[in-house]
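None of the figures in this text is laboratory data; all of them are computed from the coordinates on show. These figures come from a predicted structure and were not determined experimentally. Cβ atoms are built from the backbone, for glycine too; each structure is taken alone.
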Structure I
Amino acid sequence: MSQRIENVLQEDRRFPPSEEFRAAARVGSEEEYRRLHQRSVEDPEGFWAEVARELPWIQPFETVLDWSEAPRARWFPDGKLNASAVCLDQHADGERAGKIAIHWEGEPGDTRSFTYRELRDEVARFANVLKARGIGKGDRVAIYMPMIPELAMAVLACARIGAIHSVVFGGFSAQALRDRIEDGDCCAVICADGGWRRGKVLPLKPEVDAACEGIASVHTVLTVRRTENEVGWTEGRDVWLHEALEGVTADCPPEPMGAEDTLFLLYTSGSTGKPKGIMHTTGGYMVGAYLSTRMVFDLREDDVYWCTADVGWITGHSYIVYGPLANGATQVMYEGAPNAPAEDRFWDLCERYGVTVFYTAPTAIRAFMKWGDEHVEKHDLSKLRLLGTVGEPINPEAWTWYRRVVGGDRCPIVDTWWQTETGGIMITPLPGCTDTKPGSATRPFFGVDAAILDEEGNELGANEGGFLAIRKPWPSMLRGIWGDEQRFKDTYWSKWTDGWTYFPGDGARRDEDGFYWILGRVDDVINVSGHRLSTMEIESSLVAHDAVVEAAVVGRPDDLTGEAIVAFVTTGGGVEPGDALRQGLLEHVATEIGKLARPAEIRFTDVLPKTRSGKIMRRLLRDIAAGRESSQDMSTIEDAGVLERLRKGE
């Protein structure tokens, strides 16, 4: 049986950048992209050395790359720098001292803004508080907070003193937080009393107290007062940040860090259910975040940039904290939900702050589509010049809606593919030179040697679906799984026998123009009668129907075909789901991509189960489709009631 993933979705529309955008872009022609990319993969040491030297090093590096012991890469190993100084000091002590670094808005409407000098001083004082509690270089610190400025400050304060931060998304359960504290052997937790979400206070300190119970290594819980809800208190361990900051100086020289010293741990789910503590180091990660932010978002000095992610995820690490601040950008940071108090909250923020670059997730875009164009159209978004998408493959209909309604048919879209493990964007358009195609992440970023391979490691031809692979090291790549070297090798480096090729776990195809189409996780491929079909392509076909705003496709066991396709579908406003629509959708899929891809079952639902970050919880849907009880962690689900409604068939 063939192990190739069948290519069933075709998309031929092309959207070139305008001549005006192209003329002002950092990379404005195909020829320039090809020249730079070719150099970056043929002479990676020369290319990356030039980029790295744009950053302020405490001790300059001599060696660029040591790749002698696969899969352990060492980038700039004899150099020293500090990530906090890269993000703050070079600007605070220079011409950007008075430039706004962060415009922050809370869900209730409260606001704060920080210049680069103010942010540097706040971070330095925060770092001195940590030092006063005995926290120093190499110590692990868990951070569990809402999207408030102190979250970014906590991350940068840890980096300033060389402590390894482990940010845990504020929607995780106490048990999930505990697992990460114990795995990283953390000595401290930085949290808030609570945060605002859809008009309500979500208490966080009680979760921290439950998570830390009985863990002797945690000697400090530092709490930010945000919502003023009642909290428990453990004398000697618990400290209010505002009290600890009283009288503390802003004099805190950044700790010189080896480029290969660990900067942070960030946990990502594994197929076994045990989270993996992905390790990123200081030098290579900062170089990757810096260059990708500047080039992918075509960043300009006067841009107002907004990435809507949470710092609890890698997108927030790379494209809220480290990348934009390393570039001296002005950015927007927002605490709450996109529909609080109304469905136009994001567009109101874009208008009021004059956002020019907007980066969000496909799930959010599909929610905006469902809510209606009128919420976008009531606001002046004329300052927007570039849109981005991140998190999962975007279906063409959502892509074209995003361009037309949000971008006014003038803004290029950068559809970016990357992972927690890669540290930064790997496949992406460059907005000034790439003719984009809806649903395609287009081409490899600088330094990325990508390929589509089969099970034996042979490179496949155009439009043959296979396994995405990265064949050379890149600076921001993961350096391991905390405490589990063998799992690191087995998970990412054992797909092919050479032991030097990185397997991200995604299926993909490359079309005749060399554009990459991500087909989703290979464990999301459904095997129907020996045909391996991408769930993403079937979802895209369903959402292309006028009545559908969102769809999730999973497989369930089937005695006849091996697996059967089950689709969970959300319809648009005013559309009545029923047998007629169900039959229409089956015919639509058959016409769009073939009878083989027709779902065996379509279930209508008013909302799909999602995490608070907006990702569809497909593992839960697989359990529901198979009629089995789920053992998955559901602590991050946005609406727990949807699962019961789906099980009952409502």
Structure II
Amino acid sequence: MAHLIIGTAGHIDHGKSTLVRALTGTDPDRLREEKERGMTIDLGFAFLDEGIAFIDVPGHERFIKNMVAGVSTVDAAIMVVAADDGMMPQTREHLDILSLLNVRLGCLVINKIDLAEPEFVDLVEEELRGAVRETFLQQAPVFRLSALTGEGIEPLRRYLQELGQKSEPRPDRGLFWMPVDRAFTVKGFGTVVTGSVVSGKARAGDALELLPDRLSVRVRGVQSHGKPAIEVGVGERAALNINLALDQVERGKTLAAPGTFSPSTRFDARLVLLKSSRKPLKNRSRVRLHIGTREILARVKLLDCDQIDPGQQAFAQLILEEPAVAMRREPFVIRRYSPMSTIGGGQILDGDPPRHKRFRAEVIERLEALMDPEPQESCELFLLRSEDRELGFDHLQKLTGFPSTLLHSVLDSLINDGQVLKFDSGAKSLYYHQRHVERMQQRIVTELDAFHHREPLRPGMSKAEVKKKTAPEMNSRVFDSLLNRCVETGDVEIRTAGIKLARHVIRLSAAEEEWAQHIERLLADSLFSPPSEKEIAAALGQPVEAMVRLVGALQELGRVVRAEGQLIFSRQAVEKAEKLLLDHAAGSKEISVSEFRDSLGTTRKYALALLAYFDDVGRTERVGEIRQIRLNRTDLSTTAPPAASEP
């Protein structure tokens, strides 16, 4: 069933609340003060049926803040004008507000016809028709009625029911979003908040987040249109029983999908100044921003002009005096700080933008692109702006404001075109624009190149070093995928000794070659009981670090072998040990550690290290405490690559 939320609008004492009561049987004025004064002060709520809800708003100019909060999430409006009064200032201001908030459905009601002559009612209708010309109510039907006597109520009720049946469901962005318009306590249940669900669904047990406070919320129970429900969804009036204290939640807060929306003190927007505004809006003007159910003070930083004239538009960055949240494409209203009057509004283009400088061509181009309804361009823009930030599907949905089905389609198309790359992070998929991926790959290549210049003898950097230098905040799985892309392009090689540029070759100077030969002789002389790097340094009278670097270079060049336990063997020792294994295999394809140790004439430590090496290269396979000797190896060759040294 499609749901329809209808807001009332019109001047004070024109009978809006009486009309809602006549249609629904419910008095929307719930406060004692309202009943005593006969004047609506705050929002009232009533239901025509399971699909249609009313939000009744105050008509007095002092309560415009409450009025905007009420109509910020409505689908349709009833513009009410009293037959004995005609158009009044708040009638016109309410019409402006509804138009700025992109309300597109509604009707016109001339109430209190029992208090005016038919000829005067004709004049009121003519005036009303003139006032709504070039607005969303231009073609709307007019109903003449008396909410007090009931005359003319039934045709309006039938029209509203037909409107509810014909209206299209709101597009669902997939992520739960409900601006709170009321909070109260119910004995035995605790805190209850109400609002219109703008996006997504919620049910008992769901985790939500109260914004901008970022408080974790657990939903205990739900009602839809005044009745218990399993879940509430987009377009419904909802009441949620939550686990917060009443003093933690109030009108102006928003309940949303957790961890998806970020409070900000800046919004990028397209701003229009009403033709009825008495004077231009200048840069840095202080205004009252009405967004969702909240009013917040803000400065208007005009990005492409010095002032907006009445009836004109401009790009602006709204600089808020307190953190707030907004969905992309969310409409808003602005009123002058003083004297208070509605002067304009617009649409949010980015709910969490960086700080902008004025008159920057690249900023204006980006905002113009965000105005473009082409979804692929919008999605690309947010991915391009993200730089190295991880963007999951939920975050992208928040930024773009697209329904989930549309966003999936857009991302699939961008991925197929090669513009966007999708990475698995374990818990979810992350998306990066191709340009950023290429830039991050180049960053890895540049860092490795600098490393090779600093450390020409080291075989490569550890993966942890590379990540710390190039993408410290990146998800580890995504970083691994990025490294693999560098390998696939032929730029990088991943070795046991480290990550290196594929083009990098270790070249020993004449002096380094001389010390390298000393090291090789020491290892060859020791054969199966070689010295450690520290012992090599002591024997040659050289610094330990220098010898460690040189041994690493010899390992990369294939002139020595590093085995388990950081033991270094000469190439000759490895080849001789392999021959002993093959000789043993002539009699038995199996060998124990003690048999291998005895054949080498060494200790268990060195025998185990060499066996582990042969396991790695495929010469042996461990089965329990026994090694099976393979005559045909499946992996590395013991043939040493030629050493590169300076002439």
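So if we calculate relative contact order in percent (Cα under 8 Å, 6 or more apart) for every structure here (I, II), which label has the highest result?
Top value of relative contact order in percent (Cα under 8 Å, 6 or more apart), among I, II, belongs to structure I.
One of I, II was used to calculate helix-only ellipticity at 222 nm (-39500 (n - 2.57) for each DSSP H run of 4 or more, over all residues; to 500), giving -8000; which?
Of the options listed, only I reproduces it.
Which structure, out of I, II, was FRET efficiency 1/(1 + (r/R0)^6) of positions 161 and 297 (r between Cβ atoms, R0 = 35 Å, to 0.05) derived from, given a value of 0.75?
Considering all the candidates, the number was obtained from I.
Ranked by mean count of other Cβ atoms within 10 Å over residues 361-368, which of I, II sits at the highest value?
I
A value of 4.4 was derived for distance in nm of label points 7 Å out along Cα→Cβ at positions 433 and 617; which structure in I, II was it taken from?
Source structure for this number: I.
Matching task: 24.3, 99 is the computed value of Rg and Dmax of the Cα atoms in Å, for residues 113-456 alone. Pick the structure from I, II.
Corresponding structure: II.
Once FRET efficiency 1/(1 + (r/R0)^6) of positions 41 and 513 (r between Cβ atoms, R0 = 35 Å, to 0.05) is calculated for every structure in I, II, which label goes with the largest value?
Structure I comes out on top.
Thinking only about mean count of other Cβ atoms within 10 Å over residues 129-136, which of I, II has the largest value?
By mean count of other Cβ atoms within 10 Å over residues 129-136, the leading structure of I, II is I.
Between I, II, which one scores greatest on mean count of other Cβ atoms within 10 Å over residues 505-512?
I
Looking at Rg/Rh (Cα atoms, Kirkwood Rh), point out which structure of I, II has the largest value.
Answer by largest value of Rg/Rh (Cα atoms, Kirkwood Rh): II.
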